[in-house]
Structure 1
Amino acid sequence: MVKHRIVLTGGGTGGHVYPALSVVEQLKDDPDVEAILYIGASGHLEERLAAERNIEFVGLSVGGMPRKFSPKMLTWPLQMLSAIYRAKNVLAEFKPTAVLGTGGYASAPPLAAAQLLSIPYAIHEPDAHPGLVNRVFGSNAKLVSLGMEGAADRFHPKSGKVVPNGNPVSKNFTATVDKSTVCAHFGLKPEYKTVLVTGGSQGAQAINETVFAALPKLLEMDPPLQIIHQVGEKNFAEFKQRLAPSIAGNPRYHLRAYFDDLSTAYAASDITVCRAGAMTISELAVTGTPAIFIPYPFAAQDHQTFNANFIAEKGAATVIKQSALTTDTFISAVTDILLNHEKLDAMRLSMRKLGKPDAAANLATNVKQLSTDYQKRASET
């Protein structure tokens, strides 16, 4: 019987880490999977999340390639070579039958080591505009999995195939949740339209300040609307203190520092105001939640703008550049969607069509097939 030994690698941001963890979620209870190992950057997000999930983890001393001239440009190549050497030793000891890289600089050394050891690897590209590591290693991947089909024309693997799997998300986001039940949890009324505002765990200052200025008008609207606002852990105390008592005590405004699980907030919401990271988009898609995207303008290669525009072209979102974000443009975008029931329904349908609830299971199956093929070839030689 074929037994799979799978290595996953990816890091730097949640957009690279969470897809890998969602695949682990599929693999960990599979009786044909003998062992799972996560390789990432020491001291970064992936190490903490792997520990929380009891996933075996090996950390590498590796950082991102310097984008500007600095002394790091001289030391970075040596650091990368050392990390590749370390990754090669780890793979030689673990003896994986397949490797999956989900992007970010942390995945470069394990993918390079897999290539040196002739171990088959797949890559998963979360964004519409592929990152540097995936572009470099994509040509020799046995499989290129896409989170967004807009990236398809940027990959031409020599010996593998390109599969539009969508971005893997946690099983929580694919579960059916009753809106009335979730609204009751937040103390909200299910008959009111609800806006979720989130800038991620750290919050987004530009979005938070715009919402702060817009709250008086938004909460005076007729018909009434409700707002769930994830302001970010570091901003919570100060933001709460600045709120007028009439807003802080308004039952239609729900302020939170952070959600461990945003799936419940999506279930209560009619639209979401957010950044345009790949995982956020995938969660919106599987929950069928239309969006007003305010892309982070300083993201690598401006990939959030590519992501946002791709979804907007499908009719599932509106995009506001941060440079154009004002109280008026924000309120106008919210009311334009929420007060137009036909538009809201059409956006909801378009977003749900983009959802790939089976992405994690399908990518796990892809990786297992790579492993099976590798073991069959090995047994024939």
Structure 2
Amino acid sequence: MVAYGSPLYVYSRSDVERNWLEFDQAFGSHPHLVCYAVKANSNIAVLNTLAKIGAGFDIVSQGELERVLVAGGQGNRCVFSGVAKTAKEIKRALEVGVRCFNVESASELDRIESVAKSLNTQAPISIRVNPNVDAKTHPYISTGLKENKFGVDIDDAINLYQRAQNSEYLNIQGLDCHIGSQITEVSPFLDALDKVLELIDQLNKNGIKISQLDLGGGIGIVYDDEQTIDIQAYIDAIISKVGKIEIILEPGRSIVGNAGIFVTKVEFIKQNSEHSFAIIDGAMNDLLRPSFYNAYHQVLPVNENSNGIQASWDLVGPICETGDFLAKDRALSLSQGDYLAVMSAGAYGFTMSSNYNSRPRVAEVMVSGDQHYLVRERETIQDLFNKEHMIND
């Protein structure tokens, strides 16, 4: 902490590797590609760690694509998801040989076809279907219901596939389905799988061959005391249903979530007749999940403090919002100057951070064996307005 300052994110390289390999090795000899979902944590050291052990990547923007390429990843191991791909993004993805576009609407299919035609090439596509399966997760991270913006209605998919098959600029690769995130029961996944396998049978009867099935990500991690999914059992269940078709998975949170922590310092202690507040230097702009999702993260002292004040603390930050908290009602022994570790912060932590209240974004550090490395420098105050300009008149 002394070397890098506070607050900051710290990641474990070995945990990232181990978590990805658990997915990859569970498939055995079955054809597959495990594509890490870059949106969970896009630090190039994390991406480079995964590229070195053979990961594919699930991207949702050109920025994520460029990060993957800089980190040593390959375009032909990237699947391009997301509901609002621009013509520029599609063109760049075709130039680097993207493995597949996961198409989310009829309009997007038209745009991809148009860009491919302008380049006189074929665009590899899968259509993302919405199976209307309830993932039983937070409504903000549910993606498989008709009320969600993602994918096309499973009943409309055949028409889109027929359109794609009739185009000389589109090359059908597979079918895509992703129903949500932080899912801790296997049954919603298997319900969705049964529906898409029925669709694949219908497509085959119409002469449309599906060579790969992308089942997305979404496996939950343990933030508190959740009982989550056994990855080997889940993949075994998939393989038992799909025959020889190639499977693509897009895990993100389950690769990096428990491989990272957020470290913050207690600046002040304030108590009144009803509440005990530990005012910390970390804030909602650094770790948004508690304020945004009312998400729970365990909080542990970096060093035990037996001489601190024992109380049930609300850990609140310096942002001028009542919603600026990282945890509430935590039984801890605290003193001013203590450091705290907010656990399971490797996913959707730094990637969702901002400069709200003109706060520089924090540093990121990676631990590898007995070594530690600065993998993102802390922003400076000057960085906040380097690209801004006044009107001189």
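From 1, 2, which structure was distance in nm of label points 7 Å out along Cα→Cβ at positions 9 and 345 = 5.0 calculated on?
Derived from the structure labelled 1.
-13500 is what came out when helix-only ellipticity at 222 nm (-39500 (n - 2.57) for each DSSP H run of 4 or more, over all residues; to 500) was calculated for one structure; which of 1, 2 is it?
The value was obtained from structure 1.
If we compute FRET efficiency 1/(1 + (r/R0)^6) of positions 41 and 297 (r between Cβ atoms, R0 = 25 Å, to 0.05) for structures 1, 2, which one ends up with the highest value?
2
Throughout, read-outs are computed from the coordinates displayed, never taken from laboratory work. No experiment lies behind these values; they were computed from the predicted model shown. Cβ atoms are built from the backbone, for glycine too; each structure is taken alone.
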